[in-house]
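Please treat every number below as a calculation from the coordinates, not as lab data. Not measured: the values here are computed from a predicted model. Cβ atoms are built from the backbone, for glycine too; each structure is taken alone.
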Structure P
Amino acid sequence: MNGKIGMIEAIAPTASVRRAYNLHSLYYGTLVAPLERRPRMLALEKACLRADERVLEVATGPGFTLREILKIVHPTNVVDGVDLSPRMLERARRLIRAAGHTNARLQEADARQLPFEDATFDVLLNSYMLDLIPLDDMSVVLKEFRRVLKSGGRLVLVNMSKPSADVLTPLERVYNLLPKRWVPYLLGSCRPVLMEVPVRQAGFSDVQRQYLPQIMPSEIITARASQDA
């Protein structure tokens with residue numbers, strides 16, 4: 001564990017993560033999504049979305065949070081969603097169509113290089129993705145998040161987490177002991193992260209953290225972007 005920041009390193013390369021989540025798409029909605037629902041819904045509440053705002057969800061997954069976003073925004077307001085896994089995006093498209101929404105625009109993309117112009121979005125939501133990102137890439141991702149947000153735009157993150165930096169959880173111990181090639185498939189490459197400090201370091205303001213000690217311990221980070229940071 002990096003003693004300064006209290007996080008262990010992610011070990012799975014991007015290609016392995018994509019393959020793993022293509023597989024996880026088969027059961028994610030049934031087995032994993034229920035554990036994530038409460039933090040996701042609390043995060044959406046904290047986002048305080050308005051009907052006319054431009055919204056981006058990074059790591060859309062099977063689309064459950066996106067479906068809730070689409071209930072809030074105006075039907076003519078297009079909501080963007082991206083994910084690394086094409087099969088997750090297929091699941092999301094089916095879910096959104098079944099719910100009767102036609103104003104979602106989904107595309108495959110890596111969070112380290114988002115396919116959007118600067119200062120495009122009022123709100124960016126990202127759930128359970130930074131906990132599988134390598135430490136060195138976290139600043140890259142957060143810089144991209146700040147780039148695509150308008151000045152004063154709102155960032156809302158949900159991450160697998162832990163109470164504090166001085167705790168080494170059982171999951172982290174297992175993560176470090178498993179053969180590297182197993183980690184994306186058995187653990188989804190996820191490990192607890194603490195993003196309050198990295199978000200501040202990335203130039204965001206009004207950074208706040210709420211820790212949720214549940215079956216899947218999580219944190220919700222809220223912040224505002226400043227393009228001149």
Structure Q
Amino acid sequence: MEFPNEFQNQCIAMVKKLIDIKAARFLIIDPHMHKKGFVGFNVEKKMEEQYHKELEHLDPMHQSNFENTDETVISSNTVMPHKNWLKTIFYQDFLKPYGYVHVADTFFRNHGKIIAILTVLRDESMPEFSSEDLNMLRKVQPFLEYSLNSIYMPARISEREYVRETYDLTNRELDVLEYALTGADNKTMIKHLDMSLPTLRTHLQHIYQKVGVHSTSELIAKILRELNH
């Protein structure tokens with residue numbers, strides 16, 4: 001399995017075949033509700049970064065609002081009337097400039113806690129998500145959640161343990177490596193890992209030495225090559 005996002009790519013591909021969408025993003029979340037792994041379809045990297053840096057706390061559909069519920073699929077038009085949605089700061093300042101209007105989220109849980117979110121988007125040329133669209137997402141949600149918990153997450157843990165044992169990396173170095181493998185830049189990593197830039201650079205240098213590489217690109221290529229064998 002490609003580490004760490006092949007499962008996310010396959011989920012997005014499946015949903016694209018089931019309902020009409022303009023864009024999608026799949027997030028794996030860590031225990032502190034931070035982004036852990038991101039895969040996007042027609043979602044610009046700067047859009048994802050802006051969301052987490054500036055607009056996340058204004059999102060009426062944020063996963064924290066549904067953590068203690070049994071909701072599996074929500075949409076902008078089920079959370080509130082569409083006319084109210086269009087008046088939100090979140091829509092006006094974030095979605096509208098990127099050309100998106102309608103949003104639907106599918107939540108995936110482990111022991112009741114949301115661990116991943118699949119977001120699909122439509123632009124103004126497309127209708128809002130219908131009850132049929134949402135029911136289709138509800139039908140595939142159990143299978144994707146089962147796959148996430150039974151196949152993908154254990155494989156990810158196994159791969160993490162392989163890298164730990166092979167290169168004697170610390171837990172913090174493994175965290176840095178996981179973010180590096182997603183393509184995250186230094187600014188994104190220091191924010192979500194809650195560390196300073198000098199500390200991040202120190203961790204990266206230690207990882208380079210242990211793995212036997214000289215750059216992040218070499219690191220990614222070597223680790224992915226080993227995990228795909």
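When distance in nm of label points 7 Å out along Cα→Cβ at positions 97 and 185 is computed for each of P, Q, the one that comes out at 1.6 is Q.
Of the structures labelled P, Q, one was used to calculate semi-axes √(5λ) of the Cα gyration tensor in Å, for residues 25-80 alone, giving 22, 13, 8. Name it. The read-out was computed on structure P. Matching task: -13500 is the computed value of helix-only ellipticity at 222 nm (-39500 (n - 2.57) for each DSSP H run of 4 or more, over all residues; to 500). Pick the structure from P, Q. Derived from the structure labelled Q. For which of P, Q does distance in nm of label points 7 Å out along Cα→Cβ at positions 57 and 193, calculated from the coordinates, equal 1.8? Working through the options, I get structure P. In this comparison of P, Q, the computed figure 1.7 for distance in nm of label points 7 Å out along Cα→Cβ at positions 17 and 169 is attributed to P. Given that volume of the Cα convex hull per residue in Å³, derived from a single structure, equals 108, which label among P, Q identifies that structure? Structure P accounts for this read-out.
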